[in-house]
1. Looking just at mean count of other Cβ atoms within 10 Å over residues 39-46, which of the labels 1, 2 belongs to the structure with the highest value?
2. For helix-only ellipticity at 222 nm (-39500 (n - 2.57) for each DSSP H run of 4 or more, over all residues; to 500), the calculated result is -23500, so let me know which of 1, 2 that is.
3. With percent of Cα pairs over 24 Å apart as the yardstick, tell me which of 1, 2 scores highest.
4. Out of 1, 2, choose the structure whose coordinates give distance in nm of label points 7 Å out along Cα→Cβ at positions 55 and 87 equal to 3.9 when calculated.
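What follows is calculated from the coordinates using simple rules that are stated; it is not laboratory data. Please read these numbers as outputs of a predicted model, since none were measured by experiment. Cβ atoms are built from the backbone, for glycine too; each structure is taken alone.
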Structure 1
Amino acid sequence: MSTKLKCEAYARTTGNPCQAKALTNGRCKNHGGMSTGPKTSAGRQAISQATRKRMTSGARMRVLEGFNRWLEGGGALTLSRLAKAREFKKRLQRLQNQLPNASRTGA
């Protein structure tokens with residue numbers, strides 16, 4: 001017996017159940033499992049206000065605590081690698097701008 005949950009939706013034409021993996025609410029992403037987000041400006045504004053309200057009620061501190069735990073657990077190394085790569089790209093771009101006639105292929 002499979003331990004993976006299948007979507008509880010059924011096809012209208014065949015009556016067969018959907019074979020996709022279900023999310024926590026029992027449906028797959030195609031049958032109501034995931035939101036695609038607000039589509040209208042009024043919807044975006046409502047989400048923005050709800051997020052702002054939620055973040056002022058102490059959730060912001062929990063988010064920051066989680067981020068700090070991530071940093072302490074090795075996230076700082078990831079950030080430093082990304083920063084180093086970004087600086088390398090900037091340095092390379094500056095060198096290429098200083099030498100406009102140089103070939104970029106190395107030939």
Structure 2
Amino acid sequence: MYELLVGEIGISRQEFYDLYWWEIQSIIRGYRKRSRSMWQAMRLGAYLIMSSNADLRKAGIRNDADLIQFTWEHEQQMANQPNDDDIADLQALIRRENAALRKKKDGK
């Protein structure tokens with residue numbers, strides 16, 4: 001953590017030792033957001049330059065995210081994917097709903 005805050009972000013050694021834990025977390029989150037924005041802007045620039053010189057759709061590239069996918073985007077996609085518990089809960093809900101519909105249908 002010292003290496004990141006002092007070496008990369010540029011906080012002085014004295015400031016580092018005066019920080020509270022919650023401040024360190026906020027600084028790191030802000031740094032990562034700024035870094036991500038920079039990389040996304042560079043990817044968009046590369047996409048725009050490439051799209052002006054070539055037909056990227058033939059290569060299956062529809063937008064800048066298709067050109068390069070960053071690790072944090074992949075992690076976000078994976079976080080949005082249902083896990084085994086989500087699937088089991090959904091299947092149980094479908095079974096309950098189907099049973100209720102059958103009861104309602106049989107009752108008429």
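1. Details: 1: 9.9; 2: 13.4.
Largest value of mean count of other Cβ atoms within 10 Å over residues 39-46: 2.
2. It must be structure 2, since only it matches.
3. Ranking 1, 2 on percent of Cα pairs over 24 Å apart, first place is 1.
4. Traced to structure 2.
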